[in-house]
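Asks: Please find the structures below.
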Structure 1
Amino acid sequence: MGGVYALFNFINEVDLIGQQNYTIVSAIIYVVADLPAVIYSHSSVIILLGCLLGLGHLASTSQLIVVRSGGLSIMQIVQKVVIIALLFIFTVMLLGEFIAPVTEKYAESYKTKSLGYAVSNVSRQGFWLKNDDTIINVKKNFGGNIFGDVTLIKVNDKYQLDSVFYSKKAVFNKGNLNLEKAKHYQLKLDGKLTNIQSNDYQRYDTSVSFDQGLIDSLKKDPEELSSWELYRHMVFLDDNYLASGAFKVELYKRLVKPITLVAMLMMAMLFIFGSLRDATLGKKIFLGVVISLFFELSSRIGGVISLRFDYDPLFSASVPTIVALTIAFLLLKRKSDEV
C-alpha cells in the first residue's frame with residue numbers, strides 16, 4: 001500500500017520535472033524520502049486494506065476453510081493475526097517518531113533546492129513566549145539563535161507591570177538570552193503617580209526555561225513534532241499557564257494510535273468473516289477506505305470539539321478508537337460463537 005501512495009505522490013511531481021535542476025531522479029528521491037511520513041500518516045488505511053487483501057486472498061483460495069477445519073475458531077484466527085500485526089504497528093511507530101521527521105525535512109529541503117528556490121532560515125517571523133514572570137516578544141528570528149527587536153516585559157507577584165527591557169539584538173545560547181545595548185525602563189509607584197526610570201546596559205543577560213529545540217519548533221504545527229517534542233511543549237505551556245490543548249490532542253492521538261491500528265485490523269476482519277465475506281474485492285476495498293476515512297475524520301472532529309468546548313483531549317482521542325474496537329470485537333465474537 002505504501003507503494004500505491006508513493007506512485008500517486010510521484011504523479012503529483014511530474015508537472016515539476018524539468019524546472020531548474022528538478023529531474024525524474026530528483027522526483028524519485030523526494031518521493032522515497034517522504035515515504036516514511038506518508039506511511040505513518042496513512043497507517044490506519046494501510047493496515048485495513050492490507051488485511052483485506054491478505055485475508056481476502058486466503059478466503060478466495062479456500063485456505064481459511066482449511067485453517068478453520070483444523071479446529072481454529074474465528075476469534076483464535078483474529079488473535080493470531082493481531083499478534084503478527086503488532087510487528088507492523090511497532091515498525092510504524094518507529095517510522096513516525098524517529099525516521100519520518102528526519103526524512104520529511106530532508107525531502108522538502110532537497111526538493112526546494114532542486115527547484116532553485118532559496119533555502120534560508122535567515123529571517124523568520126517573530127514570536128511571543130511567557131517565561132515565569134517575564135513575557136518575551138521577538139519581532140525577528142534569525143536562524144533560531146539571533147533575535148532582533150526583543151522586548152522583555154516583567155510583572156510582579158501581583159501581575160502588575162514592573163519593568164521593560166528592549167534591545168535591537170539578542171543572542172540565545174543554551175538557556176540564556178543575552179541582550180546587547182539594552183534599554184531598561186523601571187516602573188515605580190509614587191502615590192498615585194508612576195515614575196519611570198530609564199537605564200542603559202551594554203549587555204543584559206537573563207536565564208530562560210526553554211531551550212533551542214523549543215525555538216526551532218515554534219513555526220511547526222503539532223502534527224510535525226515528535227511525541228517527545230509535543231510533551232515538552234505541553235509541559236512548558238502548562239507551567240506558564242498558556243493554552244496547550246492543540247498539543248495535548250495530538251499527543252493523545254499518538255498514544256492511542258497503536259490501539260487505533262488494532263481496531264482498524266479487527267474492522268477489516270468483519271469483511272472477511274462477516275456478512276460481506278461474499279462481496280467482491282473492489283467493494284470490500286471501497287468500503288474499507290470509506291470506513292477508515294470516516295474514522296480519521298471523526299477523530300479530527302473530536303479533537304476540534306475538545307478544543308472548542310474545553311473538555312479532556314484524551315477522551316476525544318480515545319472515544320472513536322474504543323467505539324470501533326468494541327463494535328468489531330463484539331461482532332466477531334458473535335460470529336465465532338455462531339459457528
Structure 2
Amino acid sequence: MRKLTDPDLKVLHAAQTQAAIFGRDDLQAIEVSGKDRVKYLQAMITQDVKDLPDNGVTQACLCDAQGKILAIFTLLKEAERVWLLTDFANAEFLRNHLDRYTIMNACELELQPDLAIVTLVGPEVPAITEKLGVPLTDTLLAHAQVDGIAVRTWRTQTGDHQPGGQTLPEQWFLLARASVPDLVATFTAAGATIGCHGAQDALRIQAGAPLLRGDIEEGSLPLEVGLRDTVNYRKGCYVGQEAIAMMTYRGQLRRHLCWVTVEEGEPQPGWQLRTLEGKRAGKMGTAVQWAGIHTLGLATIARKVYVPGGVLLAQDEATGAEARLRVVTTTKPDVFPADERVA
C-alpha cells in the first residue's frame with residue numbers, strides 16, 4: 001500500500017485542479033511493422049485492428065486460449081506501423097509472446113527503449129495545449145511539434161471514475177526519450193506541475209485502471225476486471241474469443257474489479273479476501289493512502305459475495321496480518337450492453 005507524502009498530495013491536487021505532467025517510466029513502446037502486421041494482430045488480440053482507422057487509438061488485451069489476460073496495452077495504428085504501449089515489466093513478455101507465433105506472417109516486433117511516454121493531466125490541459133499549438137485530438141493520433149519537439153499525441157480521459165467523481169482530460173505524448181526533459185520544461189513553463197509516482201498511482205486507482213501484476217487475479221478474463229472496453233464483439237476470431245463470448249452471452253461473471261476503502265490495517269496486493277463468515281471472497285490489489293486518513297484501493301471480489309457497502313477482511317496468509325475493507329462499487333457496472341448480448 002502506497003502512502004502519499006505531502007509532495008504527492010500537492011501534485012495530485014495540481015492534477016485535479018490545474019495540470020500536472022508525468023514521465024511515464026512505467027510504460028514501454030513496442031513497434032510492430034511488416035506488411036502482415038494488421039492481419040496478424042487481428043488474429044491475436046481482443047480489439048479490431050483491421051477496421052481501426054489510421055491514427056486510431058484504442059485499448060486492447062492479449063489473452064490465452066481460455067480468455068485469461070496475458071497483457072494489457074494501448075494500441076496506436078499508423079499507416080506504416082502499429083505501436084503497443086504496455087507495462088514496462090511486461091513489455092518483453094508481450095513482445096516475445098507475439099513474436100513467437102508470427103510464423104509465416106511478415107511481421108516484426110521490436111522494443112523501442114529510445115522512445116518515452118509522457119502524460120499531461122488536469123482541467124487546464126485544453127488551454128495549455130491550445131496555447132502551445134498541440135492539435136485537438138480525441139482518441140486520434142496526431143503528429144505535431146511542441147516547441148520544436150517532434151511528438152505523437154492524442155487525448156483521453158482519466159481522473160476519478162467513481163460515481164460522482166471528476167474526470168480529467170489527459171494528453172498523451174510519444175517522443176524520443178532524449179527530448180523528454182525539454183518537453184517537461186516547456187509544459188512547466190506553461191503552468192503544469194511536475195508529476196510523481198504517488199500522484200500517478202492515485203489517479204490510476206481513482207480511474208479504476210488495474211495493473212496486470214498487482215490488481216488482476218490470476219485467471220481473470222477482461223470483462224471481470226473492468227476491461228470490457230478492450231473487447232470488440234464485431235471482429236472475427238482471435239485467441240480467447242470463445243471463452244469471452246461464452247461469458248458475455250451467459251451474462252455471468254465470476255468476479256468484479258471493485259474500488260474498496262480500507263477501514264483498518266494496511267493490506268498489500270495479493271492478500272486473500274474473506275467475508276466476515278470466513279468465506280473466500282477474492283484478492284486485494286493496489287491501494288493508496290491520503291495523509292494517513294483515507295485509503296482507496298482496487299480488489300477483485302467474487303460475484304457471489306459482492307455487495308456495495310459490504311465489509312470484507314483481507315489477510316496475509318503467510319503472516320496472519322489482517323485489514324478491514326468496505327466495498328464501494330464495481331469499476332465497470334455496465335459489463336454487458338444489451339446490443340452486444342445477441343449472437
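Taken together, the values in this text are just the output of simple stated rules run on the coordinates, not laboratory data. Everything numeric here is computed off the predicted structure, so don't read it as measured data. Cβ atoms are built from the backbone, for glycine too; each structure is taken alone.
Asks: From which structure (1, 2) was Kirkwood radius over Cα pairs in Å calculated, if the value obtained is 24.1? Show your work: numbers first, answer last.
Replies: Working: 1: 24.1; 2: 21.0.
Derived from 1, not from the others.
Asks: For relative contact order in percent (Cα under 8 Å, 6 or more apart), which of the structures 1, 2 scores highest? Write out the running numbers ahead of the final one.
Replies: On the way: 1: 16; 2: 20.
Top value of relative contact order in percent (Cα under 8 Å, 6 or more apart) goes to structure 2.
Asks: With distance in nm of label points 7 Å out along Cα→Cβ at positions 13 and 317 coming out at 4.3, pick the structure among 1, 2 it was computed from. Walk me through the intermediate numbers first.
Replies: Numbers: 1: 3.2; 2: 4.3.
For distance in nm of label points 7 Å out along Cα→Cβ at positions 13 and 317, the value 4.3 is produced by structure 2.
Asks: Rank structures 1, 2 by volume of the Cα convex hull per residue in Å³, for residues 21-220 alone and report only the one at the top, that is, the highest. Each step should come with its number before you reach the end.
Replies: On the way: 1: 185; 2: 124.
Evaluating volume of the Cα convex hull per residue in Å³, for residues 21-220 alone on every structure, the highest lands on 1.
Asks: Here's something else I'd like to know. Between 1, 2, which one scores greatest on distance in nm of label points 7 Å out along Cα→Cβ at positions 109 and 157?
Replies: On the way: 1: 4.8; 2: 3.1.
Largest calculated value belongs to 1.
Asks: Okay, next question. Upon calculation of helix-only ellipticity at 222 nm (-39500 (n - 2.57) for each DSSP H run of 4 or more, over all residues; to 500) from the atomic coordinates, which of the structures 1, 2 produces -19000?
Replies: Numbers: 1: -19000; 2: -6000.
Working through the options, I get structure 1.
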